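Asker: In structure tokens below, several structures.
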Structure 1
């Protein structure tokens, strides 16, 4: 479908790609991985066509479309959210404009003129074209994607410039998904999503009809979606036929094979060189010597990628706190007229390892700031436990760094004990390599400042850590270092994050923040997701399933008469459950039948050459025709959802 052949590119005197070739199939699910600076974003832009390689060719079929979501920097303005998302359907909108123009011409032309007949024919063709483009489902598609990505119904009429940077990226993602390109290039699409939106996107991409290339530091997201991995390193690209976890294991195997090949080659090179040195000046061996020299010149040397230094970071182990670390009692928090928390009660105990999740805007960051003591609240009480030493990381921490200091100075000022001898190694784990540690804070990017603020916070001895999105600017390796450090940490912590792979091994509780307050779930984030999924199942379906399970367990001991009675009761329960749903289906089917009949009637009228003689009546019927088509689309969608619900209930009862 699309291929890159022998691509080579240099950037700033450094080779990014050296003779890289790859092939993308129609339904490929590819994870693009590599260390920061390996060229992942550049490769995506070459595939897109916005960047040109120094050498090599990009080939794709004419019908192939490519869509790209960058990491950031996309801003929409001048339209409502709905209208902005609707621009994804440019082809539909263009046909609609042409249809409206044809309609206007028909109203002004003489019905007996040849031009009228030609325009009427064009009008019919345009209507068929709109149907082929599935234009009458545009509204339901737009709303489905926007709601899935976390927007509310009231957001649809808001101007796009009212939305913050993270929500702007969601708008860009929504438009890209609605365009449905043949190849979808996603560069860190989960950065600005909450857990609920992330789960929706994951499910949506599972069912996506085209190919996907995904750059992400969310391991769980990569593992769930990808079936192939492109690994960039040292200017080369290697293909692995599996997800990220498969790639990690296979990489070790390939490294061993590479080392063995390197050793064998070095042995052969040494023997060849010894032969040349020994017989270089012997006339009888001159031809053989020249042959060996040419052989050495042509040989392709096996290169071994340098192993990344293993970094293990350990927190300064804190003194123990009291059993109760913090208590919130009757806490109320308002933002203007908006009530975020009302009478909030919560107790954090020593040893709690808590993940805070919830949709964006529900109050996760506000909750963490109240815990940290940096967010004022209107009523209630916050009590810190005995001997608690608190340390907090939030996005504003980056803004409080001293711009005049160097990176190394910032961490050196807070580090104590033996850990000061390892500061450059620790900074390396937060992606400050080599001379980066001598950079002034003033010249750092937003992401670099955030990583530095996190490193500074972690080096300060504390027994209660509060972290708001600590992994946002970290790569896989850095996250692993932080995860291992937290696993060995003996204190208490609260982490706001949606990164499941990062959180699962290190948390024992999940706090869900909603507009109605907070709930606590025991276990990790995967346990929380499973419990939430079970809660979303229809109650009667769960009861039915539970009773079916109990019946199966007792079947071995009940008599045939009892079994028949139980089956009859189950059928009765199923019938009772399905009756209102089937009635709803019947109403929709009757409505569809009525609308289809009316649609056919209007089409017959529109096919009559005299239809446009009465301009007002023609305009009225054309408007009605559009409305009927839109209502039919919504009715078909509802019919499909109800039939799927009936099938699901019937399946769960078997």
Structure 2
């Protein structure tokens, strides 16, 4: 066979196989028997082996997996993959609808795009000029793990986009999952081989996608559903989310057939009830439904709050419950010293997993529910939420004799001393949580503090997991985070399951973490009530760690969203001598960050002001200008109203400029914006 004939036949086979893949994996309507498909597939493989120049990145033969990877490289999402706020009751859905209508001002009724909430693993797929080039997990929302070779093995993911109208660069978001029937067959195979069975389809899907050997991924029956677009969304010629989903389907992506558009809170709740009835018969697991404002321009107007959009919400199904026996009640010591009672349970299958422990939250909750050893209790689990004891079954409580009388076991009492270090356990006057006073001297807190310090969103020390932290603390090698920077390859190589190469990689990761950002460092300290967002706000406001450490509670409350409780937590943390010693040790070890200009002095320049950006500015990109306005205390809105203080107009400003002139809103250009930011008027 000549090269020209082989090329023509290979192109024909690729097109035919992709059509069959789409019919089978996307439309669920197979067009040929498996044996016939396999024959075509082997023919294409033979041609590509004989003529290597015919092998293309989008060939169906590239879905069988490649050589194992050493690790997953990080992937920074072009647009953050945000999580959704949750609703559990009808009143919360009605409140969401009311907030949306309030945010859109005069809008009376709102159309919502609704669809099932898949119980799988969120991923992003990047396409350049129609070709699949990169895929990543959600990770922490800002940075995920690139798993491109593994995602190539999923036949439901198009390697080349079909149809027309797709941008040159686009990032498609969706969920990788495993159908119930495929999960059952996979576990059958596991049993036949004598291998460990998977707990549920979600765990099986997540574990399969994160295999270093993509051939293993290719052997697992994974499916995919698209539900949105990240980077490149503005270049898609659609006006609603519903139209966007139709576009994704036309480009070759599987999308939920149960999606639709409804109106108002009644429509949302009606859809929720309908899907709830269909849930047992669906071929895949779902843990709720997702509601999104249908119009994309209204989504832009509503914007985001913290790590979630204002225009969308997840309505979760009621938690699954089961009854089992309390074998014992222990206490756990958390990172901040919180003492949490935990019920040790007779193993029970609930919510898709076998549960052996359930939280009792705090001392007051244990007393209110009167949970005792030997009780039969109702255990609840919903999605990834930690299982909890809902209530006891009073009539099944064991008593001292067969005819009733006194309970066999006494009420639970919280220990007066920490079970880890023996330090005193105290409880604040207005607090529900009791805490160990041992701080970093308590091994339990020390381990949690070190693990938190090394986490990806904090100092990002790759390879320093909880098991290794336990070894380091138990061996007395690490007492504070500063001690990490004194570890050597020889010291680490002597630990269990830690070879010289792994030790070298960890030392290098620790050295890399010396160059960080102030916000990551603040978050890594593990200050009570200080999450990522607050850490960013503190870093932005003070810019200098010494200034933050010197701030009193009153000065701290000048930071946006820092109230009295958070301010007291921060001030108390830096007032502790041992915390200051740890920080000094970290600085001496070389931990540093770029010095930024403090914004505390300029944060009020645009405080209370609302600006709208429109058109193309001469030098500033839209997100740069937005960040500058927000850093100066201002708010950037998506639409012009009487409440707008300034409209910043560039070239081709369009309807927003017209609306500003109509309402008499002040219009400025980029130079005017810079003047405002520099304190001008």
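Asker: Quick one: helix-only ellipticity at 222 nm (-39500 (n - 2.57) for each DSSP H run of 4 or more, over all residues; to 500) came out at -10500 when computed from one of 1, 2, so which one is it?
Answerer: It traces back to 2.
Asker: Please state which of the structures 1, 2 yields 2.3 when distance in nm of label points 7 Å out along Cα→Cβ at positions 170 and 210 is computed from it.
Answerer: Numbers: 1: 2.3; 2: 3.0.
Answer by label: 1.
Asker: Out of 1, 2, which one gives 20.2 for mean count of other Cβ atoms within 10 Å over residues 338-345 as computed from the coordinates?
Answerer: Working: 1: 15.9; 2: 20.2.
The structure behind it is 2.
Asker: Check the numbers for volume of the Cα convex hull per residue in Å³ across 1, 2 and tell me which is largest.
Answerer: Biggest value here belongs to 1.
Asker: Once relative contact order in percent (Cα under 8 Å, 6 or more apart) is calculated for all of 1, 2, which comes out largest?
Answerer: 1
Asker: Further, regarding this structure: Compute distance in nm of label points 7 Å out along Cα→Cβ at positions 298 and 354 for each of 1, 2 and report the one that scores greatest.
Answerer: Values: 1: 7.0; 2: 4.8.
Sorting by distance in nm of label points 7 Å out along Cα→Cβ at positions 298 and 354 in descending order puts 1 first.
Quick note: the coordinates plus some simple rules give every number you see, no bench work behind them. Predicted, not measured: the structure shown is a model, and the values here were computed from it. Cβ atoms are built from the backbone, for glycine too; each structure is taken alone.
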